[in-house]
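Throughout, read-outs are computed from the coordinates displayed, never taken from laboratory work. In this text, all values refer to a predicted model and were calculated from it rather than measured experimentally. Cβ atoms are built from the backbone, for glycine too; each structure is taken alone.
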Structure P
Amino acid sequence: MDRSANLVSFEKIRKAAALIKGAVLETPCLPAPRLSQLTGADVFVKYENMQVTGAFKERGALVKLDSLGDDEKKRGVIAVSAGNHAQGVAYHAGRLGIPATIVMPVLTPFVKISATRGYGAEVVLAGNTLAEAKAEADRLAEENNLVWVHPYDDVHVIHGQGTVAMEMLAAQPDLDVLVVPIGGGGLIAGMVTAAKAINPNVEVIGVETTLYPGMWGAFYGKEVRCEGATIAEGIAVRDIGEITTEVVKKAVDDVLLVSESSIERAINAYLTLQRTIAEGAGAAGLAALLTDPDRFAGKRVGLVLCGGNIDPRLLSKIVVRELARDGKLVSIRIDTPDRPGTLGEIATVIGDMQGNVVDVEHHRLFLNVPAKGATLDVSFEAFDRPHGERIVAALRDRGFVVRYLEIGDRMD
């Protein structure tokens with residue numbers, strides 16, 4: 001056991017809260033009735049996406065930077081991050097006049113790279129994973145005598161992140177459960193330390209994506225593989241922390257895994273029901289409620305929307321995919337005779353039934369289309385799945401051969 005885990009304490013989290021006051025936003029923790037209706041739990045959301053950098057990470061970054069000596073601040077700091085820790089370090093290092101170098105994987109969303117540079121840090125892109133990026137950061141740290149600001153496995157960082165739980169339980173003292181996304185474990189290690197000190201009966205449950213179940217494996221003593229492209233790149237951590245792991249194993253109540261599709265659904269729910277933006281990692285807690293609603297039914301659940309830095313193009317793609325999953329955007333392929341007026345007839349059927357055509361592709365020249373025929377790929381909006389099914393039935397009643405398509409399907 002790493003005895004440095006014993007250095008994590010509620011008293012130091014309280015000191016961290018006093019330190020960051022005025023420099024880091026005390027974000028609201030508010031009831032979310034529409035999410036409650038969706039999940040069956042009594043949901044409260046902590047909006048850490050409202051921070052200047054769009055995520056909770058600046059809490060721990062500031063506490064760590066403040067702990068440095070004058071010589072260390074003059075030499076400068078280095079960090080590895082897929083985005084949110086990078087921005088937190090860059091922003092507060094800039095405020096404090098500390099030179100900062102940030103190493104980021106080359107696949108980091110551009111919105112996070114651009115924002116980090118915008119705070120004045122030197123950004124180095126290296127490797128496809130955090131592990132590969134860290135190898136380059138190790139080289140730069142030694143070459144330039146830079147001070148490490150670890151994204152999670154540092155007691156100062158953990159204490160800073162623990163202030164999230166302090167604020168949540170001050171705003172909503174009778175929460176039954178805190179559901180916390182896990183990457184390397186800094187957020188949940190700090191939060192469980194604070195939460196259990198304030199209310200020993202509150203449950204603290206961690207959430208990871210199924211593609212990166214490192215903490216779940218440590219918690220349950222299972223061998224796991226961490227790999228793959230995930231929408232929750234902020235928690236796509238292969239090498240979890242030593243300090244954080246010991247805290248989690250000692251104090252956290254459970255660790256859950258969620259699928260990529262459930263995270264997509266949670267991102268869409270935050271956008272369409274709460275009118276707020278969540279990145280994949282930020283939506284992981286809500287994804288857990290959507291995955292296992294019975295576990296949380298009737299409980300007062302605090303969710304940490306820990307970050308909102310998502311690529312706008314990815315967000316728009318998710319919205320379209322969720323419309324398709326819900327049956328509100330229907331894509332069909334229609335085999336038709338190649339004669340004038342056919343497209344107008346199809347559009348009229350859809351329009352008369354209050355559907356809205358949003359895209360049409362007309363195929364005549366492909367070899368798998370009869371010489372005297374044509375194929376139409378049509379996407380239309382419907383009120384809901386039954387409404388879309390009635391429109392398709394009406395087209396079939398008119399003699400058209402109609403097949404459903406998945407979004408993105410094209411001619412073979």
Structure Q
Amino acid sequence: MNYNKKTIRDVDVTGKKVLLRCDFNVPQDKETGAITSDKRIVAALPTIRYLLENGAAVIACSHLGKPKNGPDPKLSLAPVAERLSELLGQTVIFAHDVIGEDAKAKAAALQSGEIMLLENTRFEPGETKNDPALAKALADLADLYVSDAFGAVHRAHASTAGVAAYLPAVSGFLIQKELEFLGGAIFSPKRPLVAILGGSKVSSKIGVINNLLEIADTIIIGGGMAYTFSAALGGKVGDSLLEADWLDYSREMIEKAAAKGVKLLLPVDTVCADAFAPGANFQVVKAGEIPDGWQGLDIGPETVKLYCDAVADAGTVIWNGPMGVFEFPAFAKGTEAVAKALSHTSAITIIGGGDSAAAVEQLGYADQMTHISTGGGASLEFLEGKELPGVACLLDK
């Protein structure tokens with residue numbers, strides 16, 4: 001797949017009606033519906049401002065949550081339109097449907113320099129099925145399609161991929177940046193390339209490990225998935241998270257890394273606890289020596305030193321998944337030490353969205369990373385080498 005895609009700078013947007021797919025899937029307070037973080041709205045501003053300043057009329061669209069049976073007032077994008085108006089300092093016209101009479105009338109009346117937001121695209125049942133009729137109806141509202149929702153490009157939905165069959169399609173600045181950093185790390189990394197993989201399960205990272213074994217110089221394993229590797233080597237893991245079905249696969253990966261000359265680093269010690277709780281009793285034991293009734297919740301101090309040394313002279317570091325249960329302060333030390341080590345290195349540091357992004361933000365290191373991906377699932381699939389439908393559909397440069 002070609003990742004060298006046309007952007008809004010490569011086309012003339014003046015006087016055009018632009019259908020802009022954003023990722024406004026923002027977290028909200030369950031009781032009040034208030035937006036609890038507007039990071040995703042803020043991330044879309046550079047592209048929106050460029051389009052408006054260059055004379056486009058912007059028809060923004062996004063999904064929000066997972067509505068079960070059509071429209072759900074709790075998942076309306078109306079609060080997003082309100083917040084976007086405040087951030088832009090101009091009124092964002094809100095359509096109370098996606099392709100209905102209100103959307104059509106407001107899109108038809110939209111002038112250059114004005115912006116409107118359609119209602120939640122998932123209120124239309126055809127959205128997640130990539131229904132061509134819905135894609136065509138969305139495309140009929142505009143002259144140009146701009147994709148800037150990296151968090152949704154791994155899904156072939158009507159508003160993320162389908163519309164590109166009916167309109168010229170280019171990327172906004174957010175997707176351009178993601179392709180530049182993630183693409184650079186995969187296709188032309190500054191070496192040594194170190195990949196840090198954490199999180200809970202080996203099964204969710206199979207494709208990533210397979211692909212990175214072909215391109216990385218060092219792979220570091222942490223988080224819950226490390227205990228499956230430990231058990232694969234005959235270690236005792238107590239009550240730690242274990243995927244018994246993936247023991248053979250883990251052994252194969254260890255052998256494959258050795259055969260390819262890739263350093264595969266596994267924990268040498270573990271912080272284990274007698275319960276999965278923030279105030280649990282804990283102790284440090286050697287990897288593979290976790291007592292019965294105890295569970296590993298973080299990497300130990302020797303492992304921290306090993307991993308921090310491994311990233312010290314890296315050229316590029318990709319990090320996807322925390323080293324432990326960073327939500328509990330007692331078991332956040334491994335994740336925090338790795339984040340601190342990355343903040344001190346001169347390497348290009350790329351955080352692969354999801355929990356890793358949440359961890360570096362929570363621990364205060366976000367502004368010291370080169371790039372934090374806005375798409376957890378999308379960045380994972382990118383690292384697996386999978387084709388992303390919402391990127392494949394854009395025009396090549």
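When mean count of other Cβ atoms within 10 Å over residues 21-28 is calculated for each of the structures P, Q, the largest result comes from Q.
With FRET efficiency 1/(1 + (r/R0)^6) of positions 109 and 277 (r between Cβ atoms, R0 = 30 Å, to 0.05) computed over the structures P, Q, the top value is the one for P, the highest of the group. Work out which structure the value 19.4 belongs to, where mean count of other Cβ atoms within 10 Å over residues 45-52 was derived from one of P, Q. Structure of origin is Q. Sorting P, Q by FRET efficiency 1/(1 + (r/R0)^6) of positions 269 and 389 (r between Cβ atoms, R0 = 25 Å, to 0.05) from high to low puts P first, with the largest value. Out of P, Q, which one gives 3.3 for distance in nm of label points 7 Å out along Cα→Cβ at positions 117 and 285 as computed from the coordinates? Matching structure: P.
Out of P, Q, which one gives 1.2 for distance in nm of label points 7 Å out along Cα→Cβ at positions 205 and 237 as computed from the coordinates? It traces back to Q.
So P(r) over Cα pairs in 20 Å bins from 0, in percent, computed for just one structure, reads 27, 50, 22, 1; which one of P, Q is that? Of the structures listed, the value fits Q. Please state which of the structures P, Q yields -13500 when helix-only ellipticity at 222 nm (-39500 (n - 2.57) for each DSSP H run of 4 or more, over all residues; to 500) is computed from it. This figure was derived from P.
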